[in-house]
Structure 1
């Protein structure tokens with residue numbers, strides 16, 4: 001099957017992307033409005049970009065034609081955010097925060113999750129997360145303002161918070177982190193089934 005994106009509906013192209021780029025890690029992003037209202041939302045177009053300095057990026061897609069995502073607006077205004085890594089233990093609560101609610105709703109309260117103070121940025125981190133990364137905005141790359149268009153939010157990690165019991169010599173134990181990933185449609189995956197390949201010398 002050959003698919004021409006220009007001759008296809010954006011919603012169909014979206015299905016191909018999320019079914020092909022799998023599994024996708026989830027950036028559970030906490031941000032804060034200029035009025036100090038907390039926001040918490042999951043994004044599965046998420047990746048690491050650089051280790052020196054540590055830089056990550058995620059993409060909030062435009063799901064309403066009349067406005068950008070609250071997360072993107074908050075970060076554009078305050079230039080700070082926190083990436084929390086999603087473990088299986090609070091996946092149901094994470095899903096609650098994916099609801100489309102008004103900007104004055106605090107998703108921490110909505111999902112019964114716990115905000116705790118960050119060290120260097122104003123937005124809180126998530127107490128339930130085993131890993132959180134405090135970030136300062138470097139750049140927002142605007143890709144498209146069309147429906148299902150996106151932007152790429154790039155931030156420098158200025159502080160890592162990692163639970164002591166999941167890390168040894170800077171190596172994260174995935175069996176203790178228990179991260180989940182996003183598949184296509186409504187499906188998620190756990191990372192229990194893994195295998196090892198030695199890199200060629």
Structure 2
């Protein structure tokens with residue numbers, strides 16, 4: 001009788017840079033959906049000129065797909081915030097696997113609390129891909145306005161399940177690029 005193979009977990013692949021082709025595991029968790037490869041490739045093509053040395057924040061890190069891709073492509077530092085404990089432990093394991101502790105800072109807990117603790121005028125690139133259907137984007141805009149953590153001209157990657165509507169963005173955010181892939185609507189914004 002043949003033994004059933006055990007489930008080895010989910011994997012994502014780093015597309016380019018220092019760790020190109022490396023596969024990283026991540027757990028099943030409610031709302032966890034890594035940004036697809038082709039979307040990441042497009043987004044990081046948009047960001048390639050500003051990525052080297054950038055201070056990035058992956059506010060709802062999940063699998064860490066955006067944060068690890070940024071590190072692989074030369075970001076100076078990436079802060080990843082994740083509230084799900086299993087996903088957070090997976091991020092820790094992947095930071096250790098990649099020997100990236102000098103450039104990756106991980107925080108377990110509430111994204112809004114961590115955002116409030118960041119130094120003002122410090123963030124070059126913000127990755128914003130919160131769980132769908134929870135109304136978190138509007139709360140992020142409010143928090144960003146209150147904290148002032150974004151540098152002038154900072155870039156924001158926004159991923160959500162529905163297209164942006166007129167009035168969804170704060171006045172100081174401008175859409176530079178936008179695309180759709182399946183059910184994913186994604187944008188590159190600039191903070192003015």
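For the read-out distance in nm of label points 7 Å out along Cα→Cβ at positions 25 and 113, a value of 1.6 was computed from one structure; give its label from 1, 2.
Corresponding structure: 1.
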Figure out for me which of the structures 1, 2 the number 5.7 belongs to, where mean projected area of the Cα convex hull in nm², for residues 81-160 alone was derived from the coordinates. 2
By the measure Rg/Rh (Cα atoms, Kirkwood Rh), for residues 49-88 alone, tell me the structure among 1, 2 with the highest figure. 1
Value 17 of relative contact order in percent (Cα under 8 Å, 6 or more apart) was derived from the coordinates of, among 1, 2, structure 2
The value 51, 50, 33 for Cα extents along the principal axes in Å, derived from one of 1, 2, belongs to structure 1
Here helix-only ellipticity at 222 nm (-39500 (n - 2.57) for each DSSP H run of 4 or more, over all residues; to 500) has been calculated and equals -4000, so which of 1, 2 was it run on? 1
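With distance in nm of label points 7 Å out along Cα→Cβ at positions 17 and 169 as the yardstick, tell me which of 1, 2 scores highest.
Looking at the calculated values, the largest one is 1.
Each reported figure results from applying straightforward, stated rules to the coordinates on display, with no laboratory input. In this text, all values refer to a predicted model and were calculated from it rather than measured experimentally. Cβ atoms are built from the backbone, for glycine too; each structure is taken alone.
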